[in-house]
Structure I
Amino acid sequence: MDAAQAEATWLDDFALFMALKDAHEGSCWLTWDPEFREGHQASLVRAREQLADEIEQHRFRQFLFFRQWHALRAYAHSQGVKLIGDVPIFIALDSADAWSHPDYFQLDRHHHPRAVAGVPPDYFSVTGQLWGNPLYNWNRLQQTGYAWWVDRMRAAMKMVDLVRVDHFRGFEANWSVPAGSQTAKDGQWIKGPGAKLFEAMGQRLGPLPILAEDLGSITPEVYELMERYQFPGMRVLQFAFSDAQEGRFLPHHYVRNTVVYTGTHDNDTTRGWYASTTAMERALLQRYLGQACDEKSASWMLMRLAWASVANLAVAPLQDILNLGSEARMNFPGRSAGWWRWRYQKNQLTSALLDRLGEMTETFQRN
């Protein structure tokens, strides 16, 4: 079996979808002619013939990407480096998955969402976050043995060593916002599949190398689900010293089966965060550290707290290692434009920085 045949369950639909999207000048599939929008088989057979060259180009691009990725992963492993990947719980409406499996999502007869994903107001946004992704039809997915999710997790496990599942809370219950809403405030929690999904994945895939993103409004039911499968959760140090302080983010409350971050891609850099803190927040941080702290030293002091904690894994964004300010922030939740632009320059990571990082890693026996 060649690589294309091995990946046919997703590759065939994806390549056809992309070729059709190109033929429609990149427009969303909801605007396509009904024969293609509705997936009429005779029309799709004709499209596969007429767009054969374009389809093959998309298949070849995927082949090149995966060949390069697996070479990179093999090199990382040869250097003792493991990779953490990210699987967002939701997908985009304008995607090959929604087009090829509309019955897996809460769509009306015109394939428009009845409700969309988001989260209620939290420390990231006072109006909540309106993501706009279509929500799953969990009853329909259950009828298939959650095959789509099993395939998705299998694909992720081929690419990385630990899978960070974004918005893990949504598997227990997700925030459902009526389609057309302007904010995420007027939604409701709708029950998800919970343990049934992870039982199905575990039976097909074995032990699941999942890291659960458990930020935001977390219920006892979510923690019970994580504990049942021993999925580690996340702790973000910046949240430990905010005015809305949550004790679970303070290092002395950690358990070993935890991953601690100074901040994530959704946070400001630690230097940028410190510059915007209140006097009360700075006093709390300095009292916890037991020494003076300022904007210049905050990044490495939080890194030291993370490295010194009992958490099995400690993570710092490269921006914190480089001690960069808000100009290097990666993302701002709820804002769709202007982010994910920061790029690392090779000369920024000096030998002195690497020696300092190595010394701290050795000191706390994380090597």
Structure II
Amino acid sequence: MAWLTRDGLDRLVEVLRERGYRVVGPTVRDGAIVLDELSSARELPAGWGVEVGPGHYRLRRRADDAVFAHSAGSQSWKRFLHPSRAKLWSAERDEAGFRVSTEEPEPVRYAFLGVRGCDLAAIGVLDRVLDHGGRYHDRRAGIFIVAVNCTEPGGVCFCASMGCGPGVGAGHDLALTERADGFVVEIGSERGAEVLAAVPTRPAAPDQVEAARAAVDAAADRMGRAMPAADLPDVLTASRESDHWTDVASRCLMCANCTMVCPTCFCTTTEDVTDLTGDHAQRWERWASCFELDYSYIHGGEVRTSGASRYRQWLTHKLGTWHDQFGTSGCVGCGRCIAWCPAGIDLTAEMAALVEQRKGAGDDHRDDTAPG
């Protein structure tokens, strides 16, 4: 373990930029903590924290100058690995008909600074789903990750109950734990060791390492939420006909905010655009959502016509059938879907209600109110 001073953090950003990385990290803009390219560590949100709850997010001033003492904002690292909008190809009319050119953007070498345990786990989930060659692989291959062990969870965080935090797991190059006067640094890769060797550090004292570990352990006991301890895939399978889906749908606006801010939702659609002359055309890929009525459209109409069926699809996939497809849950406990839901719907509370309903109903319970 090494000890990095606050001045050393600025030097770390400089070293990464000198090595050709575009450093992206949290910063304050428009009344929120967002992810953006940094020119120095001085652009990090020093002294800022957040107040967060269902449908609620506000910045607040802290009494110290901590730079990572805030929970996740609306943006996740997904936007750099799996952009919300990307051009696939364009076509121009010529004498022979149309000339089509595919878009092969130059991969950007990003260094992600401040990746929390939940978001590091989310990147791992996206890797399982999307890293099969192609554009995602090209974007992902050169990423340098400076992770951060979380010591101050927010009011909607439940990563501890999902096994995704507050300490970071595997997949980082360097991991920081913030203390009042500096950072305890753990090396996670040879590339991380090479970068850290170019930054002034000293060995971390045993009491500094122990205090850092204790702060992370304490954060696990201060989570604002917890997913119920149950076999969630089984509960969701058994609850397919539950009338609770209609109850949730009566509150849900079907706005798709939860899927847009989720760090693991990966659904896309394509759209073709042209100009008035008809001489130019483009095909774009953009994020889509299972909350959209047209998302389940096949010849003849939509499969999931009711709000209840669309919410059921999202939650059942996220916490249930994702295990069957990818061998893991699709939820990392970041709490973004709760904070950025205009109706304040809390998926941990909805799952708790389904768990209790199954306990009260027994194994033979059947309900004829299946959402259409």
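Here are some notes:
- For -9000 (helix-only ellipticity at 222 nm (-39500 (n - 2.57) for each DSSP H run of 4 or more, over all residues; to 500), calculated) the corresponding structure among I, II: II
- Source structure (of I, II) for FRET efficiency 1/(1 + (r/R0)^6) of positions 98 and 154 (r between Cβ atoms, R0 = 41 Å, to 0.05), computed value 0.20: II
- Taking distance in nm of label points 7 Å out along Cα→Cβ at positions 178 and 242 as the criterion, the top structure among I, II is II, with the largest value.
- When relative contact order in percent (Cα under 8 Å, 6 or more apart) is computed for each of I, II, the largest belongs to: II
The numbers here are math on the coordinates, done by the rules we state, and not lab data. All values derive from a computational prediction rather than experimental measurement. Cβ atoms are built from the backbone, for glycine too; each structure is taken alone.
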